[in-house]
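Below, each structure is written out as structure tokens.
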Structure I
């Protein structure tokens with residue numbers, strides 16, 4: 001890891017294309033090494049990457065920017081399941097979502113509908129770090145929007161996601177297994193819903209100071225209110241991934257999208 005900059009310099013690397021997920025790759029560590037080495041790279045910078053990976057910190061920023069987010073609170077390994085459940089029931093209502101504060105790909109996420117489920121949900125979420133988030137569950141549609149940087153950040157076509165796995169969540173299996181979810185692109189939205197979703201997506205992108213291409217995950221309530229869940233500063237680029245699919249719907253091929261990302265990296269640093 002520490003030898004990465006010298007390795008890239010020896011190889012004559014002109015630009016680093018980041019295809020990394022999770023700690024070290026997505027949270028600003030690799031980005032900081034590349035900054036020190038003076039090597040341009042795709043995606044967001046150090047601060048935006050770190051904030052995007054920390055769901056508690058990014059939520060505070062979204063809220064300060066006037067964006068709607070699910071209500072919730074942080075818990076630690078010292079928090080008992082009884083304490084977490086009773087606070088969630090009182091402050092948020094059931095069901096609630098329990099997830100790691102700093103993790104990607106929906107790893108460690110659970111829905112808690114009754115008291116007996118909280119212990120397992122906390123255990124799963126706290127495998128990945130000392131803190132976890134307990135949030136209200138927002139009923140509605142799962143929506144995601146790719147946003148591309150430029151003079152003015154612009155949204156790609158909106159995608160609605162319908163998970164087809166047993167959990168009903170857009171979890172790791174639904175994201176990465178072929179047939180794990182149905183993607184509707186462009187999402188069937190009213191004009192008012194489209195404006196609300198696109199405005200929230202671009203607002204979240206700007207609030208974190210993202211660069212390149214990022215993906216904003218949201219829930220769209222029945223009343224048309226869009227809630228920002230998180231920003232993925234290095235969105236997936238597999239055959240089942242969402243940003244390439246949205247780009248195709250906008251008439252941008254995968255090679256064209258990759259070339260645009262490299263060009264943005266070279267021009268923006």
Structure II
């Protein structure tokens with residue numbers, strides 16, 4: 001089974017506010033142990049977390065040594081203040097503050113840097129995304145600083161313009177990447193960055209009634225179409241479901257991600273060849 005290269009041990013797959021309540025007064029180890037056991041039961045032995053601001057990912061990294069798996073963590077994600085990201089990380093106002101956060105990740109034993117280049121999808125309106133970080137020079141400097149400190153960069157990003165910024169800046173993995181266009185796919189191939197499309201987050205919403213069903217279906221179709229094109233052209237893609245997000249249970253989310261990727265591509269031989277290469281690149285860089 002493939003690894004899970006985009007999960008959040010902070011989250012429980014059911015209710016984000018409930019998950020915050022669980023850990024806000026101290027990390028509850030029993031949840032971490034439960035998730036590790038769930039992954040091992042599904043034969044998933046490589047995990048890459050997106051970090052959080054309550055210390056759950058850091059604690060999971062400490063506990064992982066007792067399990068037959070590899071767990072990689074940025075400790076916390078980084079975002080520019082006033083933009084999306086507070087739910088999983090810490091913010092900065094100046095580039096010097098950003099650099100200090102990168103150094104803090106290093107001091108705390110983080111494995112890589114994760115930062116936010118855009119906000120999240122509006123599931124009720126096709127094409128709409130919150131708070132894009134529309135500043136290429138800043139994104140470029142953020143990637144450069146992380147690389148100079150010896151870290152690979154994982155970036156949460158959606159919409160063509162923001163994805164292009166991240167790729168041109170040298171980000172090592174593109175997380176989510178909704179509304180990926182042909183130019184972005186070309187840059188993926190050129191830069192050899194890995195795309196982690198987290199298609200389960202949208203496909204598992206279908207039929208739940210949580211958001212406008214027509215828009216959810218349209219977003220899912222658009223995303224799966226882009227995934228198919230990226231795979232057919234030979235871009236690097238890896239399995240990451242955003243496990244822990246609502247309707248994306250730990251371990252089962254990874255299984256679902258493979259299912260939705262297979263549905264999107266329709267050619268298992270081609271898909272699995274791409275996923276093998278994508279996961280190898282993630283393991284090598286992160």
Structure III
């Protein structure tokens with residue numbers, strides 16, 4: 001496991017176990033023998049928000065849960081979670097969730113709670129004094145794979161279910177005909193910024209004469225940047241996009257428009273083990 005991933009898992013557990021205390025960036029950094037500056041940078045990259053935002057969000061989420069399921073007062077919650085006064089807690093709660101705690105307690109208004117962070121497992125390295133994804137470069141020979149297409153919209157409630165069921169159904173139905181234990185997922189986003197995607201799930205078929213109804217999809221020849229992740233792709237996709245943009249800026253790499261937005265290659269023996277390929281122009 002990457003040392004940064006191990007560190008962040010320990011940090012997240014420490015925060016959970018001490019969430020009632022008035023945690024500060026300085027205190028947490030000191031606990032893990034890091035400077036505030038270095039610790040803050042690592043946390044922001046690994047978790048996706050600042051340490052201050054995360055601690056505040058987790059505290060207020062636990063306050064919200066307590067207000068809903070018990071007779072705990074705002075005054076009691078302020079004391080339990082280290083706020084100077086009920087007024088300070090109320091201001092922080094309204095700033096975080098857009099609603100006063102007393103109003104939230106009486107109603108059924110949904111809020112965006114900050115769940116315990118799930119540290120995405122990927123290789124991070126220090127590059128030019130900044131942190132970025134570790135990658136490899138791969139020259140892919142042009143090849144055809146066979147599979148099924150699906151159209152999804154990230155704004156729809158069935159977005160995750162549709163993606164999961166399409167990929168899982170293909171793997172279950174056609175795994176015996178695959179030449180290798182790999183599932184390919186080709187993702188292309190629509191250009192109208194509607195959060196609509198065309199996704200192709202397929203693989204190399206060894207017995208084409210025994211398989212009917214699958215459509216071909218060409219994987220273009222060329223250079224790709226390859227990144228290794230471990231986890232549920234639906235859960236880590238936003239983290240990957242942020243990681244990728246940071247990597248592009250630091251490496252000064254130019255993407256290639258070859259008809260593929262992103263190519264995910266899943267290990268069918270462990271679907272959480274995924275290599276993500278992005279087409280690029282020839283690296284120096």
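Observations on the structure shown:
- Comparing distance in nm of label points 7 Å out along Cα→Cβ at positions 42 and 106 across structures I, II, III, the highest figure comes from III.
- Value 56, calculated as percent of Cα pairs over 26 Å apart, assigned to which of I, II, III: III
- Of the structures I, II, III, the one that 2.4 was derived from, the read-out being distance in nm of label points 7 Å out along Cα→Cβ at positions 146 and 250: II
The numbers here are math on the coordinates, done by the rules we state, and not lab data. Keep in mind the model is a prediction, meaning the values are calculated, not measured. Cβ atoms are built from the backbone, for glycine too; each structure is taken alone.
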